[in-house]
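Right after this note come the structures.
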Structure P
């Protein structure tokens, strides 16, 4: 077993993560990936449980106190952890075609990591440099409630843009569609094993291969069959709630 010696920081962005009496499929996938990676130094943060204000675009972090936000809240701690991480993992379910609100709040506040002066990259594109540039690898972990893998298209493009804008090396994506199957015993055992192997692969090679990404994100079930399973479950849940047993 390869043990990753680098510092790993993860943001677990499902609002249901980190709760003893609730289940988060996204966090389950994140934890399986970390299990395969087996890092020596690992910290996981739950932004929905932290005091993180929304960015108000006051530009204080650019012109009055460079690199320092006007808000003295929990993002001060998380920003430092992100800046010092060798590997940064963004874990979020797909919410309305993008990152969850807690994750988006964190990303917006990372604005304070960027220098105001614009530079042009080797592709001829405008970027901001980092106040504290360093080599870092970022990974995306995401799940969605629909069965098709193309539901990840927007969050994937957003993540790719983040990597370019923050100077992160894109280490790969762990994308699992049809999240409802995660609550059916045995339905996703093969995917779970593939996610753990992807973590191990990252520990060994520093990135997740395209083949492994494709295997994990492969559609497991046709849309009509999946909708039948999910709608049947929802109907039973609604019935229990109405009867006072939910």
Structure Q
């Protein structure tokens, strides 16, 4: 894909304004904008290495991907302490970034969301409204291949500390991911409320259902459908219930933190 530096810069500006997104939900289905991802990738080819060092910290990167700068008019709280927002990432008004955290190119973080300490929001990840991404969690980046859907966290979800949500996983609205849960495209989730496993959909993605409460669990190793009796278990996230008033109370964020 042939992209000029002018076209690349125009797209980066549009991404930072939230006018263009890597992926959108259209008629209930998430759809990736392949051209946007291809343009981002072209930026690495168009750029040249530049010394971006500040003070005692040494940084070397392509000049097409500098750190974003924010002002009070942006309405984004970036608390002092070492966070970095890369060019081409969008943070809506009312978002809070606690230090240190990193938001990569193409990511979209919507209103009222908190990105807590030691959190990474990977390239092109789409994070909805009023979400708390707790400390030391990683939201995976999916920049290549260009047609691949990025990791998506929908509105109202809660992601606990030390979690890893990777490889184009979709966490639907109001789901709760407890601390320490890891989800990848090869992770089968057991729904204890139905006795069935949630496996990859037709597009090869794991989808955490709306309102599901997911905790870390395990399952026995099986062969031919039967446990082999070794006593060894494999890691397995488990849906223990679906969100209710008690769950809402336990994960409530004080309004003062969002002010």
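Where a number appears in this text, it was derived from the coordinates with a stated rule and is not lab data. Computed from a predicted model, the values in this text were never measured in an experiment. Cβ atoms are built from the backbone, for glycine too; each structure is taken alone.
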Check the numbers for FRET efficiency 1/(1 + (r/R0)^6) of positions 10 and 138 (r between Cβ atoms, R0 = 25 Å, to 0.05) across P, Q and tell me which is largest. P
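Given that mean count of other Cβ atoms within 10 Å over residues 194-201, derived from a single structure, equals 21.8, which label among P, Q identifies that structure?
On the way: P: 21.8; Q: 11.4.
Structure of origin is P.
One of P, Q was used to calculate relative contact order in percent (Cα under 8 Å, 6 or more apart), giving 22; which? Please report the intermediate quantities before stating the final value.
Working: P: 22; Q: 11.
Matching structure: P.
Match the computed value -4000 of helix-only ellipticity at 222 nm (-39500 (n - 2.57) for each DSSP H run of 4 or more, over all residues; to 500) to one of the structures P, Q, and report its label.
Values: P: -12000; Q: -4000.
Matching structure: Q.
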Out of P, Q, which one gives 3.9 for distance in nm of label points 7 Å out along Cα→Cβ at positions 66 and 162 as computed from the coordinates? Q
Can you rank P, Q by distance in nm of label points 7 Å out along Cα→Cβ at positions 34 and 82 and just name the one with the largest value? Q
Identify the structure, out of P, Q, from whose coordinates distance in nm of label points 7 Å out along Cα→Cβ at positions 106 and 226 was calculated to give 4.8. Q
